[in-house]
Structure 1
Amino acid sequence: MNIKSIIENCYNQVKEIENEGHLAAYIPELANIDPEKFGVYITTMDQNGFGMGDCSEKFSIQSIAKVLSLVMAYRILGKKIWERVDVEPSGNAFNSLLQLEVENGIPRNPFINAGALVISDILLTELDNPKAEFLDFVRRISNNPNIKYSRKIAESEKKVGYRNIALCNFIKSLGNINNEPDDVLDFYFNLCSLEMNCKELSELFLFLANNGCCTYSKEEILTERQSKRINALMQTCGFYDESGEFAFEVGLPGKSGVGGGIVAVHPDQYTIVVWSPKLNKNGNSFKGMKFLEAFTTKSKLSIF
């Protein structure tokens, strides 16, 4: 199978469709991005790669970083982590407060904002220098010392993060945030501001296609069982209230971010990242979703 030819065909096909959707303008810095940017990069298990378009341009990975913070917390706490956050699809918007009071401050899953705030709280408790140690962890598992937070984007999110501030304080009132909300929010806004390009993200997530083992260093990032659970959560909860649609149309575990990025994992095969900043009504990249649907259909490389 000629994967390069299939990617070229799908990329050119999707590039020509009308780019519906909108930028994540509620975060001021993300409103300044060229809405027509479009990049894709695939990394296979033998560490070969191929990309097209704007695959070398860095972007804010936003909620994709929630997978990485969850992985780090899971390494530390093991299965005890599920006492603080559940593993069910939410059925509501990613920043909803509706379920928290009914469910005693236990977020439905780690990928909605409430869940990611609880994971951030865990890392603040467990780490001596959380921002530095988290960044070092991401750099290590990616073999990329150049990954950085974006101060501009983090500050931009802080200025308008009223819903996240409300979520964090509400969870604190229900007893599932142990640290000061301001500290939790500062860490959360910084982790969401991480900047990478499609190639870097694709290479970074390859450990989840390799049963939790880093392909370049052979370090066990997660056990095989833990890796399976992270992939399962991405499959069922990785796309806000469009996770079922993504499973139906694309058929891969994955995670999106409102910066327009999507990472998808085919265990034992590859990881692929698409970036296109315009979002559909559910907060997922419009062209990214279209590309991945076309790619897995034409390549027949999905888990179903």
Structure 2
Amino acid sequence: MVNEDGSIEYKDLSDEAIQNIKDFGFDCIFTLGGDGTQKSARDFSTKGVNVIGVPKTIDNDVACTEITFGYNTAVSVAMEALDRLHTTGATHHRIMVLEVMGRYAGWIALEAAIAGGADVALIPEIPYDINKVVSKIENRRKRGKNFSVVVVAEGAKPIGGELTIMGTRDNGVGVDNTKLGGIGQTIAKQLQEMTGLEARNTTLGYMQRGGTPTAFDRVLSTKYGTKAMELALEGKFGTLAVIKNGKLDSVPLEEVVGNNTKIGAVSGNTEESNLRKVTMDDDLVKTARNIGINLGD
């Protein structure tokens, strides 16, 4: 709310929103989004609104489901970027760094690195040792490979270090106001100084979030949509459409938000938030290690 003196004040207008929902005669609200969106969905559900969630985010970090739509498209964009960066890296004998999105989860970076043939993948779940990355690059150079391709998730951080951020927003109390970004340039600068090879960073940014969806994402979103409508017709509100063991299913929104039970859009990398992150026993981690991708540890 903008006050008369121009100052901005944040107020809880959820009760007015609920009244509008009733006045317009909505039978159900379908929420398409990530952890913050589904947290708000749970809050409105607690206040008596008929809500059904659909997991949509490129970050692939929504709890209780195996995959979100938007993710496959983002990975495909990152993979194509890596294919293109390989050309310059090989011909100019450079270290090519690609910074990708994903917030506090490394799904995009890890899967894109595997698909795009990267040599290093740094993800938030594994704090990195820059010396281990340098060793990987030096080993490649000894074998006649005078270039390397490095994928860095925007939420990656060094062992004992902090996240690299571009700044903070002022979008109110309870939301994630941290603007991640800049880690790719930091890594490129460090690697150039430590190896003597020229290093260049490319930050894909919002290129990953738009454009033409892959066939996989088109089918996945359609599957989620039909499941959400099925839940609505059955009156199973306060739920999230999910995929478990490769099959469409649903879970209560309470399970999705986990310990984040306080009313209010608390999202992001907090103790209360319930994000699906990469685990060390995930097949993607095992595959990356088995094909020689260095994960900074």
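Since every read-out is calculated from the coordinates, none of them should be taken as a lab result. The structure presented is a predicted model; accordingly, all values stated were derived computationally and were not measured. Cβ atoms are built from the backbone, for glycine too; each structure is taken alone.
For the structures shown (1, 2), mean count of other Cβ atoms within 10 Å over residues 46-53 is largest in 2.
When mean count of other Cβ atoms within 10 Å over residues 230-237 is computed for each of 1, 2, which one produces 21.2? For mean count of other Cβ atoms within 10 Å over residues 230-237, the value 21.2 is produced by structure 1.
Comparison across structures 1, 2 (criterion: distance in nm of label points 7 Å out along Cα→Cβ at positions 38 and 110) gives the highest value for 1. Computing distance in nm of label points 7 Å out along Cα→Cβ at positions 78 and 222 across structures 1, 2 gives 2.7 for structure 2. 1, 2: which one has Rg and Dmax of the Cα atoms in Å, for residues 6-69 alone, as calculated, at 14.1, 40? Here the read-out was taken from 1. Of the structures labelled 1, 2, one was used to calculate Rg/Rh (Cα atoms, Kirkwood Rh), giving 0.94. Name it. Working through the options, I get structure 1.
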